Every structure is written in C-alpha cells, then in structure tokens.
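Got some structures for you, see below.
Derivation of every value follows stated rules applied to the coordinates shown; laboratory data play no part. None of these values were measured; they are calculated from a predicted model. Cβ atoms are built from the backbone, for glycine too; each structure is taken alone.
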Structure P
C-alpha cells in the first residue's frame, strides 16, 4: 500500500506534492557538489522520524559520514545508536581496488541487501558510483531489476548517482524504472551559486508536485529553498 512520508522539511514536502511516496525507487542524479547526499540525508531524516528502519550504504567510514552530516544539521547519531539505521561503509583503508575486485562490489551489495531485506524498510545507496565503476551494463540493469523487485515487496530504495556513471541507454532505463527521478544541478545567480532540482518523474505524489526548485545547503537550517526560477536551469 502506497503511503506519503514527510521528508522532515515542510518546504520540500510541498514541492514534492506532499512528501515521499513509499514504497518507491528513487534516483537522485547530479554531478559533484549538487547536493545529492544532503537531499538523501533529508529524506533519511523524514523516514527515521516516521519509524522506518534504514540501511544506508556509504562511501566513507561511519564516523566520517556522521560528522559530515552533522555539519549540515543532520544528526543521525541517536538513530544509529538505537539501531534504527545500519550504516554499511564500502570504504576499506589502504585498499587497492583492481578493476576485477571493484566490479564485484555491486554483486556483494545486492547479496547483502537480500540478506537484510526483512530487517529494514528502506535502503539508501549514497552513492552508487563506486559500485558501478567497473560493472558491465548487464550487471547494472540486473541490479536495477532487483531494486524494482524489492520495491514490489514494500521496500523503498533511494540511490544517488552521477550522470556519468551510466551509458545513455542505461540512464534511459533508470528513468523508466524509477518511481521518482530527481535531476540536480547548479546555477549562478548574481555572484552566488545555488543548487537546482528538477523533478523529471514523481509517481504516487499526493498532490501535483512542482517541476523544480532551487535550494541551498545551509549550515544552520539544512536544506533551504530559495526563490529562484529554475526554468532555464
């Protein structure tokens, strides 16, 4: 059964047509510095506040991730200590990643997701980039199909990625398979750079979602929407 879950940010909820549809497959795509991790963290705030259990696969160590998110007002320490969030770091100190070794990461993450499927309501991959760096297109599409399968079983999957992670064909398949596809970027307004979000796809929204908005990641307020037109972003 589809439900609408608040992101924990009323402004974003309004832009999304009420909040996050769940269960759903959500892709957040953008280049470095466009706010992908901050947006995924904002979603995780809302999900944990709604008592959802979250497994979050991260590139950093757990300590580094918690410190990074706390610096932009997202404090996950309590949820982590209470085992409401399981962080799964793929960072290994001094690891020498060969092409052969790194192409196995996606398969290992899939196996772990399957193992933990009954323990968590939400899986967040922030980001999928190191997992697909040396993966074949077939492996990526198979993983995408797997994500759709577990969404069909009532789970929500949130994935952040760079546009350059995938071929044009794979990107098209991802947009087609996603329930929610958010495209992030940046624009310069005067002498200030702001981040932009375009809702390419938003299935299951409670109300009509906005086509896009501009935002900042504020060290005091977290994600803050700014009144800038994104029509030409």
Structure Q
C-alpha cells in the first residue's frame, strides 16, 4: 500500500503541474489541436499561465495564477526529458519541479525518483480513443471520456481530449479529476471533485483554467 500511495502522490504532481466553462456559444474561433504528435509541447521557453481556484476555505489563500515554463532538458536512459519551472501564487520565488517530462509515441510521461533514487513513472495516453481505459487498478482508473470536448477559457476556445481519473482514497470517499488537453497546446483545464459514497454527493474542490500561453 505504501508503494501505491507513493505512485498516487506522483500522479497528483503530474496532474497539478500545470473555473472551466464548457461553452459552445462563444464567437471566438475554436483552437484545434496543433502539432498532434505531442500532447504537451516541450520546447524550452514554452510557457503556460493557469488560474487555479480552491473551493475549500482552508486552501483558498493558495488560489491564483501559476506560471509553468520549460527551462531545460536532460538525458536519461538515452531519452531526452524536460524540466519545468513554476511560479506559484503569493510567491516571488520560482521553483523547479522534481518531475521530468517527455512525449513518447504512446503518450505523455512523467518521471521522478523516490527516496531510494528508484525511478517512478506516470503517463497520459495519447493518441487515445474515446472511452479507452489506459490505467486501472484498485486505487485509480483513468480513461478518455471524449476526444472532441469544446472548452472556453480566458486563453481562447479549445477542442480538447477529456480525461477522467477516478481515485479511491478510502472506503468513505473518492476523488474524480477531469483534465482537458488540446494536443500541441497543452493542459487547458482541471476540475477536481470529492465524491462521498454514503450520500452520493459530488463536491467541487479545485479548478484550473488556462489564462495565457506562449509557444516557441
């Protein structure tokens, strides 16, 4: 169970690296997938600004803009991985993510190392088919719900892949994380819900939306 919880921690790092409205009424042009070979373009200098909002009163002070920038690349086992630098809300200090990222032929991968310097990986499958399950164990299930979801944010209107991640935290409640990616652009938004098994209630805990981006 300890190993599985470590992997779950890595998964959350992966998800949060990076108030979504699903609207089809906007007159703004739809931004379709650009370079469809990559889910997230990892050229050095690429930058994304996301606005995150916590709906928990104890975490509300952490709401605000997060800037993520690709700053370097490093070789590992003959493959080139990339590092991200982040500037978080209420902070003037940039921090380098402990996670390394790479696009491969079957998806977007993250790589990190545990306290024993053993490698751990997570990935989001891409290309992917609608309804395709790409991870499923007793703790987490991940699948692509739709491949053509329209998402409107302050950065524009995007045609996205909608991924769903169901995470069993204990016997009383679980989490559902929705992530929206526009291939060639990157992460467009996140919706994080806590689901209570006894009542069936689903409570919105966290959202993130793309505010602006700059690709080299």
Structure R
C-alpha cells in the first residue's frame, strides 16, 4: 500500500479507535447475507473495525495494515490475526476485502493481493462517504476536499482481469452519533488531509447528538 497509508500516526489511530460509523456491518449484511468462508483477508484493516465485522462470516480473519500505529490500536479477537507485515499474509484466502483501502493501492499491489484469492473466491470493494458539509457550514468550518474516490473498484484497474462482477451499488443511509463521536470523526478526517484540528475544538457545536447522512459504495466479484 502507498506511503500515505503506512504513515498514519498514533494520533490518527487514536481517533479511528475512538469511533467509526456503524456502516461496515450494514454493508456486509447487504453483500454476504448468510454466506460463510474459511479465510477472510482484510486489506487496509486500520484499527480492525472491518476485521471484527467479518468475524461472523469467516472461520479465520486476517487483518492487514501497513501502519503499525493502526495495528497497535486493534481490538483482539480469538479468530482474528492482525499484522503490519505483508510477508505474514496467508498464501490463499476465499474472501478478499478492501474496505476503503483501494485508494492507496496501485495496480502492482492489487495483483499481489488478488493472487491470494482462490478460484471461485469472493472479492469485495466497499467504502462509505459521510456528508459532513451541513455541519461544517453550521459551525463555520471550511468544506473538505473531494479528491478521494469512495466508489473505487476493479473498473479503475483496466488491466486487471479474471473477475466476474456480480453487484455494484450506491446506497444512501444515515446514522446517529454523539458530539464526541462526531468530533472523533472530524479529527480523523482533518488529520488525514493534513489540516489542523484546533478549529474543531473551538467550533460552536450546538447539540449533543447528530444525525449524519452517508452513502454506501460496494461492488462484489468472483474470481474466475
């Protein structure tokens, strides 16, 4: 994965650990339903939120992230193995997941990961996009940059062959969070963009709880 993804610092990992939207579970319920797998490989697992969500669907989950700071903030689970070392990944898996990590993965890296997926195995590309703009406008903060492609999937790698697409979906949703959870989300977003988080601390938040709108993006494939 890219240098940016491996450079997540301890502060950013703390914000990710503090709160992530409950959207990974919703996405997987739409995709996997009652399916079950032997080994699920979660590429770009961050603090392990996505890996934990995979537990009901796989006998064993491997969560990989090149940021050791992120791995150190993961929540232990008896069926999950976390690592920041690519050499510790299994030789094969029957479920391969990219939860918001494809933006940091080039074509050569993608090939290395997809080679581990067995024939007939399932690949999931998914992400979510939270709409912070109404809140940012209310508290007088600048809009966030929109140079991140949440809908990225295998069509963005035109030379990557050998997969059959089954489902491609963009779905609106919403979730509720407290002011502290909202601040954790904004801290992580601002630090990820290299912006100062001091403006968040001084912003005039008016409520204790917020409803945030979001979009879910997910595409599924089978390896031929």
Query raised in the report: When distance in nm of label points 7 Å out along Cα→Cβ at positions 83 and 179 is calculated, the result is 4.5; to which of the structures P, Q, R does this value belong?
Result: R
Query raised in the report: Of structures P, Q, R, which gives 101 when volume of the Cα convex hull per residue in Å³, for residues 43-106 alone is computed from the coordinates?
Result: P
Requested in this report: For the read-out helix-only ellipticity at 222 nm (-39500 (n - 2.57) for each DSSP H run of 4 or more, over all residues; to 500), a value of -2000 was computed from one structure; give its label from P, Q, R.
Outcome: Q
